[in-house]
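Undergrad: Each structure below is given as C-alpha cells.
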Structure P
Amino acid sequence: MQTSRQRDGLWTLHALQGQNIQLHFLDFDVEATYDMVEVRDGAGPNSTLMAVLTGSTGPAHDLFSTSNQMTVWFFTDSGGYGRGFRANFTSGVDLGSPAPCAAAQFQCQMGACIHGNGQCDGVVNCPDGSDEADCEMSSGVVIVAQSP
C-alpha cells in the first residue's frame, strides 16, 4: 500500500475469520496537519479509531486489529505534500498479543508479568498500574508507585 501526492485513498484490509491484522509502516511523510492517515479497527468510518497520523513521523510501533478487518484512510488537500507513505500488513492468529504468564503470575494489561502476590497489594508493580486497577481497598490504604 502506498500513496502519491494529491490522492485520497481508502483501503479496507481483510483477514480470514478468527485472525487479526498487523500493520507496519515502512516510510511515512505527509504534509503535517493538512494531510493525515486514519487507521481504524474494523471496516468503515464508524469503526474504532486506532491512530491519526500526520507529518513525517509514523507510529512508534506496529498497529494490531482486534478483528479480521482494518481500515486505512488517507486524506489530503491540494496544497503541499510529502513523499506519502508505504506500509505492509500481515494476518495471523492473536498477532500482537503478549505470551501468557506462568501460572503463579499476573499479566499486566500491557503484557508484562509480575508475581501473583503483587496484584491488589497496594503497590503498583505493573508499568501500566493494572495490577492495582479494580481492587477493593480498605480505607487508609495508600497505593505507592514502585520504581523499576
Structure Q
Amino acid sequence: MSRVNMASMTVLQYLALVHQLSYTELCKTIGMTPQQFNDWVKKRRPVPQDRLQQVAQFFQIDSSVLVYETNYLRDLTPENKVQVQMIYIKQQLEQEGDVTEQEALRQKLIQLQEEERKQALITQFTAAVNQADEQLLQEYEQLVNRLSNSAIGDARLLREEDKE
C-alpha cells in the first residue's frame, strides 16, 4: 500500500484508495453526489444511516469501521489503516484462485497482523506516557533508552557474528 497523508484522510477515502476507486467513481457507484461525499469527508454532516449501510455493503465491511458513534466519518489512524488493509487482503484471499497469489496474500496478512500488534503497543505506550507524572516519564525515558541501546547492541553483536 502506498504512503498516504493520514492527518487529513478518512477511512472512507482510504478505502477508495485501497480499492483503486476515484471519489467520482465511488459516488456514481453508490448513487451519491460528490457534494454529499465532501460534506461527509469535511465533517460538515454525518453520514445518514441508509447511506452508511450502502457504503458498508459496497466495501463489504462493518459500518463501525467507517464512522464514529455520531455517524461522522472516522479519521484514518495507523490502527485503522492496518485494519482496512487486513479487511482488503482477506477479501482478496477469498476471491483469489491462484495458489501462489494466495500464499503471497497470506504472507501479507501475517505482516499486517504483526503491524497491528505494534500499533496497539504504540497506542498503549502513548496513552501511558500522556497520563504519566514527571517521575514516571523519567522511568519511561530510561526504559526506552535501555531498549534502544539493547537493540543497537544486539544488532552490532549479530553483525560481528556474521563476519566470523
Structure R
Amino acid sequence: MKKALILIGCPEAPAQTPITLYVLDKLRKAGFDVTVSSNPAASKLLKVSDPERYYLQDLVNIDSEIDHLEEGSFDLLVGIIHKDAAVSYFVTYYQLLNIDSLAIIFQRDQGELDNFTDEVRENTDAGIVSARAYHNPTPLRVQVDNAFKDYFEGDD
C-alpha cells in the first residue's frame, strides 16, 4: 500500500480542518495509508472533527516527526500551507523525503499568498494548488480535485 504524509500547521484559518479531512478522504479512497503530521492545536481540532477516527489513521507531532523522516518512508507529501512557518516545514519535509509532493497554499491576503507560492516554487519541484481562501474551502477543493485527477491519471 502506498503511504502519504499530510503536513499541517497552525489551525488559525477555518478552511484548514475541512480541507485536511477532504484530502484525507481523497487519499484513502485512492488506496493510500495516510499519516497526518501536525502541531498540537491542529491535532486537537482534527480529533474533535473525526472522533471515530474514520479519516485519521495515524497522527504525529510535526516537530518530533522531523527526526524520523527519511527518503522512502512515504510515497507522497501533501502540505496544507497558510502561514510562513508552514512553508518552512513543507520545504524541510520535502528536502528530507525527496518524493512527489503537493503544496496546497491558501491565504486571505493576495500578497502573502503570492509570496508563499513563490517560496515553495523556488525551493521545491512540488505541484502547487494556490487559492485565496480563509473561511471557505471550496476554491481549494476544486483545485485539489484537479491536482489529484492529474496525479492519479499520471500514476499508471
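Bear in mind that the values in this text are calculations on the coordinates, not laboratory data. No experiment lies behind these values; they were computed from the predicted model shown. Cβ atoms are built from the backbone, for glycine too; each structure is taken alone.
Undergrad: Where does the value -14500 come from, among P, Q, R, when helix-only ellipticity at 222 nm (-39500 (n - 2.57) for each DSSP H run of 4 or more, over all residues; to 500) is the thing being computed?
TA: Values: P: 0; Q: -23500; R: -14500.
Traced to structure R.
Undergrad: Given that FRET efficiency 1/(1 + (r/R0)^6) of positions 60 and 132 (r between Cβ atoms, R0 = 30 Å, to 0.05), derived from a single structure, equals 0.50, which label among P, Q, R identifies that structure?
TA: Values: P: 0.70; Q: 0.15; R: 0.50.
The read-out comes from structure R.
Undergrad: With distance in nm of label points 7 Å out along Cα→Cβ at positions 52 and 116 derived from the coordinates and found to be 3.2, which of P, Q, R does the value describe? Numbers along the way, then the final one.
TA: Working: P: 4.4; Q: 2.2; R: 3.2.
The correct label is R.
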